[in-house]
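For reference, the structures are reproduced in the following blocks.
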Structure 1
């Protein structure tokens with residue numbers, strides 16, 4: 001058997017849904033979940049079904065047509081589609097409670113969007129939706145433009161997306177100076193701006209990190225001097241974020257990552273360092289996203305990052321954050337990539353190697 005997602009419009013009249021389900025049943029199609037979206041053109045029925053392996057997309061369309069369904073959309077589905085939409089939306093809302101800056105990624109997941117673009121404040125864009133496009137106000141400023149070729153957006157989907165925007169907005173209002181970050185593995189970290197009192201914690205982080213991690217962060221200069229570390233903790237311009245974890249063994253709050261956005265004029269430079277034990281867990285991605293959000297709020301034009309040429313994971317992630325594949329400057333084994341501040345908010349899972 002194979003999973004399929006089906007969406008079709010039927011007349012919003014008694015018994016018409018049963019005609020469609022009966023037509024599918026005659027072809028041994030088992031309905032696992034169903035949602036009904038009310039629209040002006042009729043009821044849009046959204047099914048997750050289990051069909052015989054031998055059944056083709058053309059045969060599925062024919063069965064829908066015999067069941068009086070029209071404007072059908074049919075595609076193969078993955079196992080994660082077994083979670084119903086209410087459960088999916090609640091899970092995404094729960095994530096935004098802990099991480100309100102992840103709104104763009106949540107919209108991609110909620111709407112199965114092919115593309116989500118962020119537009120800065122001041123761009124004349126009305127919020128609303130049509131069949132293939134949806135525009136939502138970003139509570140942090142600007143707008144999100146969501147694109148999906150098919151199926152057409154429905155009023156119910158727009159309402160769900162608006163609800164996620166409200167959750168993100170409430171999270172941003174609560175976050176203030178600090179926020180709790182929930183990593184994919186369930187770990188919780190406190191993210192906040194650094195102060196002069198954090199110098200010792202940042203120094204200990206550098207002492208714990210491997211030579212490779214420090215080399216990827218500081219390139220040819222190696223371990224920074226005390227004076228440079230103090231400037232990093234309290235930059236004259238820009239922003240430094242810390243990730244802190246309560247060590248259950250000692251009860252101590254430990255700095256496990258530091259990320260810095262240095263600014264000059266309308267340009268910024270991002271760099272970060274993550275404790276080796278916390279690498280490859282999504283922390284670097286979360287910090288990078290926050291630095292870019294800070295760059296947008298500061299109206300920066302672009303943010304650069306310096307990466308070693310052998311750091312494939314970091315270069316791949318930079319592309320997912322909007323860096324053009326060919327837009328690099330090279331100096332020996334060091335590459336400089338440019339991250340557009342107003343680009344797409346990708347659902348990136350890897351952690352940049354500059355941050356571990």
Structure 2
């Protein structure tokens with residue numbers, strides 16, 4: 001019998017480890033788990049007025065990104081800016097701590113030193129410029145969604161740096177602020193959107209170093225990226241590792257694992273198992289195409305193929321490539337229906353069978 005997300009949040013709260021690493025596929029419920037954990041530790045409504053304004057948990061997840069939104073200047077199409085919804089945290093890290101320069105440095109480290117964010121004087125808007133050819137600078141550009149996510153992470157990371165430095169001061173009276181004195185938990189959900197492997201590793205190493213410096217705080221980090229999971233596993237101590245699964249009845253399992261993703265749940269074997277179970281139970285969902293693509297990628301990398309699509313059947317390679325790409329990366333609202341069409345289901349079965357039957361996949 002599985003558990004609810006609230007019950008899993010309770011088990012995370014009750015675990016006596018400084019770091020808890022959670023691996024889960026996209027769509028399983030990582031973000032919802034972070035919200036359930038926040039509500040458990042610091043519910044919105046409480047009868048105890050003394051507890052009402054204490055900050056006990058901070059989290060970074062998809063909801064964090066909702067604090068940032070675009071003004072695209074639809075009339076003139078020239079003055080594009082990323083606006084920041086002010087709150088206590090952004091005000092403290094930007095206005096009080098003046099962390100704009102550090103945020104820019106982190107952002108350019110993970111993206112490009114030619115791409116420059118500029119905060120306005122009130123620190124509630126960000127504009128972007130990029131260096132072009134012939135020493136030309138292009139102002140007021142709109143950055144990609146991945147770059148936007150990276151900037152938001154850099155704001156949170158700079159906030160976290162300042163909080164850790166503040167709480168590491170032993171005497172509370174000597175700290176610059178007392179608003180984080182009751183902070184106990186940091187929940188971070190997937191800060192690695194659209195980063196290449198080198199920058200992903202750098203981010204994981206930096207986060208791991210900050211976690212080691214933090215005294216008295218407990219961290220929960222969830223991710224769908226096995227490389228990020230593995231680097232954090234090696235960079236942190238006093239940790240517990242889990243695999244989060246969702247069940248058909250709407251419940252969840254949090255399975256404790258020993259070791260990194262390769263050793264503890266053999267990521268490629270796990271992918272194969274999940275897809276095979278979906279085929280056997282006639283319960284293929286659209287996200288299984290994402291898992292199939294991931295299995296092709298892992299297999300191609302292991303066998304030394306430059307592109308995962310090199311493993312597709314030769315007779316319709318372009319067609320099958322397009323099907324997997326479209327189905328695993330679709331973002332339009334009408335494409336979020338989980339049940340694929342019958343032809344799509346047959347295509348997934350065919351491509352999975354092709355990968356197994358042609359000895360691309362070995363036990």
Structure 3
């Protein structure tokens with residue numbers, strides 16, 4: 001009989017020391033450099049003292065409740081904010097699986113540009129989303145339009161970066177993500193809590209994105225990274241008692257099943273650019289969605305096109321106005337996803353290899 005492998009210890013030594021009080025002060029006051037705050041400097045000093053204390057104590061989740069029945073450790077003090085998101089995802093999943101509910105598609109505008117911030121103009125991607133929405137709604141499908149450009153034009157709205165918990169051990173990556181909010185470090189107002197719910201409620205997803213320097217825009221990549229918990233993430237943080245790395249390693253080595261929380265949903269893609277990079281971005285997005293278990297709505301649902309190849313940025317909207325063929329191709333992406341959603345809800349949408357057992361379970 002083979003001996004069980006030793007549980008690896010968490011390797012440490014990279015993180016810098018915590019801020020000292022004077023450094024914390026400099027960091028804190030940068031948010032209040034506007035002279036209009038001068039009249040409340042004394043009150044801000046009081047707030048700073050509390051914030052320093054919370055930072056020093058590491059008060060990540062200051063409001064908790066007992067996890068209760070259904071969790072591995074019912075007595076664990078679970079973040080109330082995480083529990084509320086968790087409960088909304090359970091309700092969204094129940095609605096998504098209920099055949100009596102309307103079909104729903106999540107449209108994602110992945111451009112960082114809108115006319116409410118520095119560019120002063122709407123994105124071409126936004127226009128494409130509106131064309132797709134018209135098609136979907138005409139098919140009787142409810143639409144959630146997720147405009148990621150709001151990260152650049154909304155007050156204190158964030159998608160905080162993924163911290164890479166999955167690479168320590170997959171069970172340390174919780175579904176939904178429990179890394180945020182972290183109140184002690186002022187990592188709050190994390191939009192992903194709402195975005196997880198939108199993905200969960202959807203029967204289909206269409207991502208429309210421009211190419212930024214051969215890659216997806218940062219706003220889209222931030223969301224993609226934070227969706228790692230949807231592919232193998234642990235729905236029970238009490239099983240690792242929060243972020244206990246060694247407990248998560250032990251749990252993974254016992255045999256982790258890598259649950260695919262969003263599998264079976266249909267997807268479509270529109271990738272556009274001006275001179276290069278569209279095929280690579282489209283392939284990367286397709287591979288990612290396939291890996292998560294979503295099902296492509298067909299070749300016509302995965303579109304990559306140039307708009308104004310090597311032409312001026314200044315006239316790119318006018319160029320799109322003239323490209324009636326591309327406009328119709330975008331609408332066809334929506335039509336294909338609408339049809340795929342019908343099949344998904346009828347139980348007839350599945351890739352041909354769905355029943356195969358992978359020879360390399362992770």
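Readers should treat all values here as calculations from the given coordinates under stated rules, not as data from a laboratory. This one's a predicted model, so the numbers in the text were calculated from it and none came from an experiment. Cβ atoms are built from the backbone, for glycine too; each structure is taken alone.
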From which structure (1, 2, 3) was distance in nm of label points 7 Å out along Cα→Cβ at positions 66 and 298 calculated, if the value obtained is 3.3?
2
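Of the structures labelled 1, 2, 3, one was used to calculate mean projected area of the Cα convex hull in nm², for residues 42-201 alone, giving 12.8. Name it.
Here the read-out was taken from 1.
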Comparing distance in nm of label points 7 Å out along Cα→Cβ at positions 26 and 290 across 1, 2, 3, which is largest?
1
